[in-house]
Structure formats: C-alpha cells, structure tokens
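Please treat every number below as a calculation from the coordinates, not as lab data. These numbers come from a predicted model, not from an experiment. Cβ atoms are built from the backbone, for glycine too; each structure is taken alone.
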Structure 1
C-alpha cells in the first residue's frame, strides 16, 4: 500500500466524484472495490481513497486533485494561461482549464492521506480532450510537467506528463471520427483485485449496473476496460499485472473512439 502524504507539485493527491445520488454511488463503488465510507469519504483498510460530492447532475468523469504548495499562486498562474478558478473551499479548489474541463487543486497539509497502489484505489488517470496541444501547454506551464509522446502524435496522440522523473498523468487526443459534441473528460483508472482477476472484475462491474463503453484494450500499464457507472460517470478498471511497457496504447483499437 502507498499512502501519499507529501505529494510533488502536480501529482494526483485526491480524487472526487460528483453525484446526484450519494447512496447509489456508495452502493456501486462499495460493492465493486470494497470501499467503506466515513461520511462522504471512501476508505480502504481505514485509509482515504476518494471523496463524494453531491451535485444536481452526474459528472461525465471523476475529478483528480493535483498537489500544490499554494493554491492562490497556482490559481493565479492558471488564470494567466487561460484557466479559471471555479470554486474554492479550504485547502481544495476546482479549476477549469482553457477548454472548460474541471481539475482539482489540493494544498496538502501534514495530516493529508491519500491511498494508491492497492486494488480498488486510483492507479492512473488520463485527460481525454479535443485540444491536445492547448492542454499540454496549459498543464505544462501551471505544473511544470515534463512531457513525452507515446503515440505517433497524429492517429494516436498520447502524451504522458511527468513530475520530475515520475509519470503522474496522461493526455489523450480524441480519436478521428469521434462526434464533435463528445466533451473532454478525465478517466480515472482503478486497480483490479488480482485474486479476482480482470475478466471477473469486468463481469462484476456489469452485474452491478455499469455499462462497458467499448472493447477492453491493452496499454503499457495493463489491460483496461472503460465503463459508465450506473449514473453515467466514466471510470476504468486496470489490471497492472497484465502490463506491456513497450507501448501505451494500440493504434488499431483506440480506447477513446466514442
């Protein structure tokens, strides 16, 4: 288990889902991942893994929160590069990037805990967007990311973002032929339980009411299946035991071709 307490600038340090029905969301993810709940905080083995926030409409995707030592400074920098501060509450804030996609900021204090690296917790997250170059420029400037292309940059454009030497997030350009009204969103990928296995985890998600968006695909991090949960929010299951570090995705089977 990895409990993040002192995250680097721009690294994911929290995860949140906006939902109009807290009970439905808790029931689904609790049964799928074994989460327990302390109010609107999901936990695994007593450690926090995600938060729930009540809204009037379900979100298209989960919202990752990125670490900053100073929310005000980061928000001003984001504004300079075309972003906008949408909401601020205590040590957390929501930004809209220049394309209108929400991302969180978290000014983590010494008591901050966020669990990753275990089945049922966040394993990876990707921003799927039409305006790939703009996203690279914005997030690179605000969070000082290093960036490396793992696609061909045209038919499959997959940029991985780095905080120092550590890969922290990725950006994927919408596939050619995707309907223009498909909005940008974040896809949070959760590690499957190796004792249950990938296929059984996919079957369990479907049995609990999730809808498989397209055929599972192979990535460098493992086999991935993308779903819409019972309220429509996108998420993915990732089997890190089935990884292939030679490539980050298949050109022939673009995972985000809606």
Structure 2
C-alpha cells in the first residue's frame, strides 16, 4: 500500500501533464475550443426539448434541465470509460519508452472527460435560471454524485481496458451496449412510464442512480434517500475495486499486445 502511494505521488506531476495533453488534444485546431463542451449539450438540449417536451411536459417539470442533467452524467460515464478502454493502445509508444504506471493513462482518460462534464455544469445552471428552477442549498452537495460517478467510471474504464487491450472487438460491442443502456436509463423520459412491477430493474441501473441523486439535489431541492445513497456508494466501491483488481492482474501482459 505504501509503495503504491509513493509511486502515485512520485509520478503525479507526469499524470498532470498527460491530463493537460489529452485535454488540449481534444480541442486541437478547434475555433471555439473548450467552449464546445458547453455549447454542444445546449444545442442538443434545444433539439431534444423540441422533440420530447410536448410528450412529457406534464409529467416532467423543467424538462430541459431534466434532460440536460441526465445526458451530462450519462455521456461522461460512457465517453470516459470508452476512452479509458483504449488508452493503453493509444499510448503504446510512450509505454514502450518509459516505465510509467499503466493505470495513469486510465486516470487521464477519465479525468479529461470529467473536466468536460464539470464545464458543462455552467450551462446547466444557466438553463435552470432561464426556465425558472429555483436555486437551493442542496446544490452545494453536487460534488457527491459527481465524485461517485467519477470513481465508478474510473473502475469501469480500468475493467474495460484490462480486456479491451487484448480483445479489440470489445470497443464495438461496448458502443452497441451504450445504445441499449441509453434507452433503459430515464434521461429523456420519466421513470413513471415504467410499470411498477418492472421499475426495480431500472433502480438496479448504476448510471440512473447517479443521475437520480443529481436531480434530487438540483431539480427536486431535497436530499436523496438513504437507500439511494447507499446503493450509489456500493456501486462505486464495487466497480472501482473490480476494475483495479482486474487491471492489476492483466497489466503484465499489456506489453505483449501493444
């Protein structure tokens, strides 16, 4: 344990440089640059609101903010984990040249997408102000679901990376899974349309748990239930542990496949 902590602290300056590199690369030669991380969800929100708000406006108050919050967290979890899945292959030349902890590349991949999500919170609050969502003190607790989602995504990314480095087709399979997961997560529709007897299946969805905690603090102006917090914490710990253990077991073989 002490060795791992020492290793992390020793290479931390390098980690910061990798995160900066990846974040800059994402917007390289873009005219608007980082502003796209705020404009993109706003443009999508306008389209989705026009299409779906007439269907759900009675059952979902403040629909634009409802969709925005769900899409923001969902996109981060899947884009962050997808980037982590291919990070070893993408940084193969650097890994061959330097002795660097491999998990640093997973952290960098997830963190750059986390920063993008944090930036998109600014237009989220702008939308809230425009459509009349009242500000409330529970919003100060927003770091809680964000950190939970970050650690879950890191664990998922490390798990995918552990297998994706060997199985290149996993990337395509994961994108198919993303489409399925999108429709079983209440992002643009209310949970109320799901029959009561099947709703427990949606409650087992970890992505929905984090989205729900975020919405409780912002749109519903109340604390999430104890059950919701416990379930979300358990998902975070289990996924992070599973990802870290699996990654540690497989990383010695990475060198043979890159």
Structure 3
C-alpha cells in the first residue's frame, strides 16, 4: 500500500504519513485507530498493545489543554520538545522561544489580524509554554542566527522592542543559548527565501528541518537535511561572533534611549 493511499484514507498529507512511518513523530489516537483498521491489525491483544504504546508517547503532552485550532502545530511542538539542539535562522520575526510576552502578543496579533481575541490570547500562552524547555535541568542547545533586520523592525512599540532586546541579551548569558547576528554588511546570504529550523533529535529520531511556507509547514526528513545543515553552518559563520552580537544588541538598546 502506498503512502498516497494511506494519506488519502487518513485524510492527511503524505508528508505527515511519511513522518509517522519513519518514526519522526508519534501517531495520535484517531490516526492510530484508523491505521490499525487499514492495515488489518485485528488481534485484540496486539491491537491493544499498539494503542497503549502510541498513547504513552503523548501522555505527558502539556499542549493537550490548548484548543483544536492549534492541533496542526502540535507536531512542531513535539519536535521542539524532543530536540537536543535547535539551529534557528530568522529574518522576519524573532523565534518564538526567544520572545517576550509583549513581543509575542504583538507578533501574533499582526499575523492573525482576522482571528478573535481568544485565539491571540491562547497563541501567546502556547508560545510562552514552549519556552519552559529553556528552564529544564538539561535544556537543549539553542543556536540562533538573527538577521539584523529583526533587531531594527519595530514589533508592537519602541518600548516592546527595547524590552525584547534586553531579553535577548539576558538569554545570551545562558550556557545553552548561543545567539549570532547576521549583519547587513554580510551582504546576500544563502537563505533568501526565509526562516527555517533544524532540529537535532534525541535518539532514535532522525534530524528534521522545518520550513514555513504560505501554504503551510514543510518538514524535511533526515536524508534531505544535509544541504540545509550546510546553509545553516555558512550563515552561522558569516554572522558576528556571540560576543560581538551581544555588543551589537546592547548598542541598539543604548541608541533607543
């Protein structure tokens, strides 16, 4: 049976089914039940064991309390929580893990201008909840390349931006957080189409890249992430050093007085 046939049966896209089958992220109960039926897994004990195994992966999911509107984002949140290293490149807005509440609210309100206030509020809470992984006893390594434009683009208000810049400086002081600014002086770079995340996962899960597009998220699996890793490494090397990046952000804070 082809992935296309399975995807059609589950009413899922083929990329999602591929990630299920390759163990990149777990299968939620409705999909598991449908797949067991499709594959003819009818022996009660075997079926029950597979269902329990699937549910055990999700049982500590803090995201379950959020509305169904955020269901499509759960896969990303799961990847984010399992990764041991995050390699981030952003050139439009700051990465969610590094945002203050005020910046997050302003960014979400702008991006979701047609959404009700409840959606904006829940989106902010979800974004802040994701940041709990930074407070873990053994947090993942965060390597973030920030295009200089992000630091000049006013999101919310000058006061919101000033608070956000200070927050970046504070975060840069953490052992697991590594920030670099890609300055305008670096010229053209190798990610002209936009932001992306590269997750180095805990064993046995493979490396995964995540790219947002106007038509939805694109997940790129281990066998195809090599080129993206090379692009990321070149962006990292073209950026200011971590020390120089903190000095750069600090100057922007001083200039905003």
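Worth pointing out:
- Mean count of other Cβ atoms within 10 Å over residues 211-218 - structure with the largest value, from 1, 2, 3: 2
- Of the structures 1, 2, 3, the one that -14500 was derived from, the read-out being helix-only ellipticity at 222 nm (-39500 (n - 2.57) for each DSSP H run of 4 or more, over all residues; to 500): 3
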